[in-house]
Structure I
Amino acid sequence: MVKPDLSEFVRVKKCVVGSLELSEEQREKFEYAMKQPNSLIMTSDIEKVLKNWGFSIKRTSLSVHRRGACCCKNN
């Protein structure tokens, strides 16, 4: 018996933060801000800026990405 190809049902883990479609200028600012210590630029402030840019990203997702613990950092 041949098993059917179920690949279309397999969920691919994708980091919502790493997948943001930012302009070149936004990407540069965002990446620089994410590298700063939380004492200088808080994750909640990054969340607010992203919201102003039209992106609704949860603070927890930003925190996990910032720590390097998200799925895009593990690949």
Structure II
Amino acid sequence: MPVRRNSDGVIINANELIVDEVVGERVLCPACHNKTFKVWPVGWDAHAAHRCSGVSGSTDKERKAEFKRQWSRLFR
């Protein structure tokens, strides 16, 4: 799948991509589509633990594990 970007240059289809296409880029959260990461994957863990509406879990640790499981192909 080719990388798609919005008018601000943010990657909007990370859920269709692999790690080499997103690392170091501005990326819209693949789970909730609400947060823009300024440099993927910096900050993913805090977002997943506290704010991301696209993951579930009753604790911060569970939410982070779920996010990483769902989007493992976007991490090295």
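All of the numbers you see were taken from the coordinates with simple rules; none came from a lab. Remember, predicted model here, so these are calculated numbers, not experimental data. Cβ atoms are built from the backbone, for glycine too; each structure is taken alone.
Have a look at I, II and say which one yields -7500 for helix-only ellipticity at 222 nm (-39500 (n - 2.57) for each DSSP H run of 4 or more, over all residues; to 500), as calculated. Only structure II yields this read-out. Ranked by relative contact order in percent (Cα under 8 Å, 6 or more apart), structures I, II are led by I, which has the greatest value.
Given 61 as the derived value for percent of Cα pairs over 13 Å apart, which of the supplied structures I, II does it correspond to? This figure was derived from II.
Look at distance in nm of label points 7 Å out along Cα→Cβ at positions 6 and 30 for each of I, II: the largest one is in I.
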